[in-house]
Structure 1
Amino acid sequence: MTQPYDVLRRVFGYDEFRPGQLEVIEAILDGHDCIAVMPTGAGKSLTFQVPARILPGTVLVISPLISLMKDQVDALASVGYRATAINSTLEFTERRRRLETLRAGGYELVFLAPEALDAGLRREARGWPLSLIVVDEAHCISHWGHDFRPSYRRLRGLKSELEGIPVLALTATATRQVARDIIRQLGMVKPRGYKGSFFRPNLRIYCRKKGTGVTRNEILGLIRAREGECGIVYCLSRRAVDSTTAFLRKKGIRAAPYHAGLSDDERAAGQEAFARDDVEVIVATIAFGMGIDKSNVRFVIHRDMPKDIESWYQEMGRAGRDGLYSDCFLFYSWADVKAHDRFLDSIDDPELRRIKLLASRRLFKLVERDVCRHQGILAHFAERIAPCGTSCDVCTRVRAEELAAQGMARTSRGRRSEERPVPTAKTPEPVDDAAAERLFQRLRETRKRLADAQGVPAYIVFSDSTLRAMARRRPTSPEELLDVSGVGPTKLERYGNEFLTAIAEARGQGD
């Protein structure tokens, strides 16, 4: 396959690229450096996965979290890629084997943490048959970004050391200042650039000021209204994570904690349980989430206000990556602002400390205003839009506390768990009929069984959006199933019979 559309259709099972994907791919194939600022859910990964199938040699992906690499490799393997991760979790013999395969050109994609290039591997990389360097979460390289990591700063000079191999920098949140810093730090030469729209109308945003209700009860109501769906609850402190997790578990919610105070094994177990839909809710500090590939997160709740607009946008953007409608709730207060101030004492640079201090106040002022939430967020990223009309509490006049109350009342009446979440006013989301909803739930069970048997997260088999398309179209043959968006030849061969059988059984039972 030598053309991007061939790879898109024959490997991934999609007919059209999302906005910006083809522009970035073509820049890479033409040998240019490129920086792509694309929101979460825009399909950034495809911008290097497609070239990896076309270009000779190996695409080296520098990614920040070792814990996610296995899922990324498993997802690529599920569509037929030769991919691997090389990191500190490997036994010596396995690490050596993978490095030998890399030197021999046996991989299309290799994932490395930035720390791995601090020592001998950096010198060795000069002999690898590389065609492209990808720096994922590239905003981590900038002091001015919201999630600076010193290990990223040490990537400076890598391009010149590797004799000018093209570099692709990817980020979901970057102001102009951060984008300029990324280009300078990575030594990019006349890079092509693409900035996508940050407007994600499938995310419905609600803001709730703390102090007029019982926050943890309202969070419980919002979760109960979305029974059976997966979500994230972000907290400012480890103590808040632990207390919120304990409260939710006591109320019957399958929840797991995630923060830096837990052991590596505890964090890994919680993340894996969430990825595989064994728990509904992960309660976490910001230590959880960067680069999450889980596409079926249906809600994100901030128990406390994030430190700035960029963090809020990125964290709530972990919902709805499959394009389906998802809900984002922010509980905030001035006390949260002051709590963030205490984290700034360790910053020596007075100008940087001043900028960080102002950033949390800017977010507080934004959510206090009675303006469209999407419009306010996008203005921060120098993008102008009209009020969203349907995707935030200001435009719909539907409040978080109302939805929480509905959720609590619905549970107390003993409503069945298979019902859809509480709807919002004026939502444009198509509502499936009862039969399609029952079939969707049956397909989710089939997906989970297959995923558990393979030891991979459920979304690696198929996304929720693909399952919903199956439930609506009810394909009866491999050819019809292949026409469903997200079903490519490799997944058809691997999973097709199981899903066609589930659909046929539902039809036989009158659904």
Structure 2
Amino acid sequence: MGSRARVRRTALMGVAALLLPLGAAQAATSEQVDTTGTRGIGDPYYADYGNGGYDVDHYDIRVSYVPRTDRLAGTTRIRAHAIQDLTRFNLDFVLPVSSVRVNGQRATYTQGRHELVVTPRRALRDGDAMKVEVTYRGVPSTIRSDGIKPWIRTDDGVAAVGEPEIAAWWFPGNDHPRDKATYDVRVEVARSLEALGNGVLVSKAAHGRTRTWHWREATPMASYLAFFVVGQFDITRSRADGLPVITAVASDGGKEGRFAAADLKKTPKVIRFESRHFGDYPFDAMGGVAPAADFGFALENQTRPVYTRGFWRFGPNIYVIVHELAHQWYGDSVSVDNWRDIWLNEGFATFAEWLWSEKHRDGSAADHFDMTWQSYPRRSDFWKVTIGDPGAHNEFNGAVYDRGAMTLQALRTRIGNPAFSTLLKDWAAQHRYANASVPEFIALAEEISGQDLTSFFDAWLYTAHRPAATEANGFPADFGARSARVTRPDSWSQIRHTRALLARLEAR
């Protein structure tokens, strides 16, 4: 991000100004100010994710989609504000663009493999309102950027779902969790199809052979969490705790669809359970979607996670619901500051599964800790992943999930359950609708517990080997004897199957 340079004046410059033409004097008395918005927001893992120079306040996205051809056409209107002087700025986007307007005036632009570079007719000043309108069309499934092609075609439509990137394949924006915004999304499809999205359903208006579904997310949301899914669905609507609940399962879901529908129906029950541990539910709607596809993972899309049908291949699976809904607090409301902070998402959501198992007497969190410890021998590659900074393209390594949950159970043992419970709630409350980092979590844990936890977190998050089984590292005093006699929890197989699919994102 550019910054206004300090003007340095000296007596010598004052003399020079008497001898030089005015323009030359001005050039000599000030440093050049960079008014170009950067192509990245500053994430150490991904240089071109997000953009510098502005913050987005709201996205108004209008797209039409035809499943047979996979053709998408759209116009996105972005309401933002400049945070520096700008003669040029970037948007993350990969579809072909036909026009760009800034504050009502046509702008010039160039387009690379990931970046749309916009030069407005009039330069923007720090603090200026920005109204950017981009019109585009293309076939998203044909476009690959940096080796990535996250677009998912289903049996009867599409699932625009992915992490850490998907937005650039259907709307232009500032594609990084650090720039959250509110959203209005309108999706026009054939009248025979349904279109699901985030938040509250505002309307579904028919016009001729098509219907437009209008979804609104009124609380700040990271761009990768915005989604739409098109297909033929059995949609269930209800209300719980005063909030609308909308779940959708592909109409041809078969046995897997029936299991999915039964588990999705338990969404309010899971939300209530997690609210007791994590604090008030942060959003104005809830639900979930299971499309007609087996794409190998689930994603915590804000208010309405999207699940591959494979989670229900072997029967009911409440644990994936527990995992994705825990992300509504840890990942969606409290989002990572940079992608290296991903443990704050996946470790916490996996630990929520252990809490659910403990509550329902399927095996305590301590049992799951012991079984995970036994599952990975000392020389296993599992222990080589430093989950507090796992590395680019390694955010969804299985260790981030399992070692992440172990870290939280060890912390629970180390500081005691009362302090640990306070920590979970305070973390969610203090960073509600914002971003946070691993060092900030460590600082809060030390503040609440009154303990120096430096060596503890170094052992669990930043050391590429198995932590020593000591009380300082959060192991119970009788760990050796206890671990030797622990029995396999009833929920073990289901949680392991769930985790294996959840971590499939790493293979993409």
Structure 3
Amino acid sequence: MISLSTRIPLIAHVQGRHGRVAIVDSHGAFAYDDLLDASARVATALLTGRDDLREERVAFLIVPGFAWVAVQWGIWRAGGVAVPLPLGSAKPELEYLIDDAQASALVFDAQAASLLTPIGTARGIRTLSYEQIFAHPSAGLPDIGPEITNDRRAMILYTSGTTNRPKGVVTTHANIAAQITSLVEAWEWSTDDRIVLCLPLHHVHGIINVVSCALWSGATCEMLPRFDANVVWDCIAGGGVTLFMSVPTVYVKLIVAWDAASPERRAELSQACRGLRLMVSGSSALPVGTLERWKEISGHTLLERYGMTEIGMALSNPLRGERTPGSVGTPLPGVEVQLVGENGAQVVPGTPGEIEVRGPSVFAEYWGQPDATRAAFRDGWFRTGDTAVVENGVYRILGRTSIDILKTGGHKVSALEIEEALREHPAVAECAVVGVPDPEWGERVAAAVVLNDGDALDLESFRAWAKELLAAHKVPSRLLVLDALPRNAMGKVTKPALVALFQNSCGGSADV
């Protein structure tokens, strides 16, 4: 009998790495052999004598760490589909995800037991605590067959659901392998690498870009249970870290923590950063000001890239070579990218178009939604819904076609471009721009801002200032001052929520 481990590309890559440290978490350091043993126990407990879960969905809610990876791998080794659930979710949100995935089992740690046990009991779904599973002896695992590396489903990640209920994005083992190998090649991962994870593990960023790439490469992943700026700085200052990947919001918080440190500590942290070979930012637009400030602190020009749940990563600035601020580089290895107009035809360089992606990394389907799956593709190309332009050979993201590309008075304008300009205002700490429906203009340009402590701002003076930087049709005609911008778990501003705030508010407006 051939071990199932040899059938799953990611797990096959860890064979023979005896004694090497795979994961470090709050409980200690764990070798690749520990991970294989623990995942075999998980698989055995899930199978309960069966030969194959046959793509049954297993949902799990576990704090990031060794146990999280052991459960994910154990589900795969039993022939199941892993459905990671978001930490911090309310009960109705979890119930929706579990019901939509039609999960046959729930796995959780002690922290999530009181939340998930009643959900499983009410539905007659099998519930298992990780502590129970880990005490379970492992048995010989079945041979499922070579299709495990091709079309067999491996994971369902739920999109943020900005306009409707979240959709389950299904990736196969082949999709996952293609996503990993593209990044391993482009960013030159090796067994000498060590990376810190401070991202949630229900998004492709943390699961693929950080954890999976590290383990595929035989590197070490230091996994934090949650983000804490000072803890992340401690990890970097401790030495040995070679890569760091996160989102713009995290870099902003790291900058704030650096600013609050003593001069001696700042010097220590900046020197430690210079020991890293690569620092990456993604998942939302990186303000140029943040990029420049981070370079002052760390000596690193953050590598910006572009991807999404359905495709993994598609575009990246180069590991070696010039990185263009505000751009996301060129297509990654094995990924095809094109820009098309509203008629589906490719646009010429310099003309904005919707990003379409094709290649082995592109997802298989939206779970249980064949119509949505068909609508997401055109002639074999996945329609991302994002608009970009190619300038000087590199891609620059203009925004979501439906959210960030505003149509006002017959003009198409990029919310991201306006935001970048508005951040220059001395009173503005953060901002987000949306289009608010308007019967005369189609959409009005509306800006929500968070101000620096002690500052005030009114619409009239803000507009007068903005006209020095932006064409008249790009200047916001509505303004909301907020204590904080609404964000999702990845730190991305939830713009539909902002549109609703404008529609329900009496915020300042100008008839222009």
Open item on the list: Ranked on FRET efficiency 1/(1 + (r/R0)^6) of positions 44 and 468 (r between Cβ atoms, R0 = 35 Å, to 0.05), which label among 1, 2, 3 comes first with the largest value?
Closed with: 1
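For which of 1, 2, 3 does semi-axes √(5λ) of the Cα gyration tensor in Å, calculated from the coordinates, equal 39, 26, 23?
Working: 1: 34, 31, 21; 2: 41, 32, 18; 3: 39, 26, 23.
For semi-axes √(5λ) of the Cα gyration tensor in Å, the value 39, 26, 23 is produced by structure 3.
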Open item on the list: Quick check on the output: 4.1 is distance in nm of label points 7 Å out along Cα→Cβ at positions 84 and 196, derived from one of 1, 2, 3. Which one produced it?
Closed with: 2
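Taken together, the values in this text are just the output of simple stated rules run on the coordinates, not laboratory data. Please read these numbers as outputs of a predicted model, since none were measured by experiment. Cβ atoms are built from the backbone, for glycine too; each structure is taken alone.
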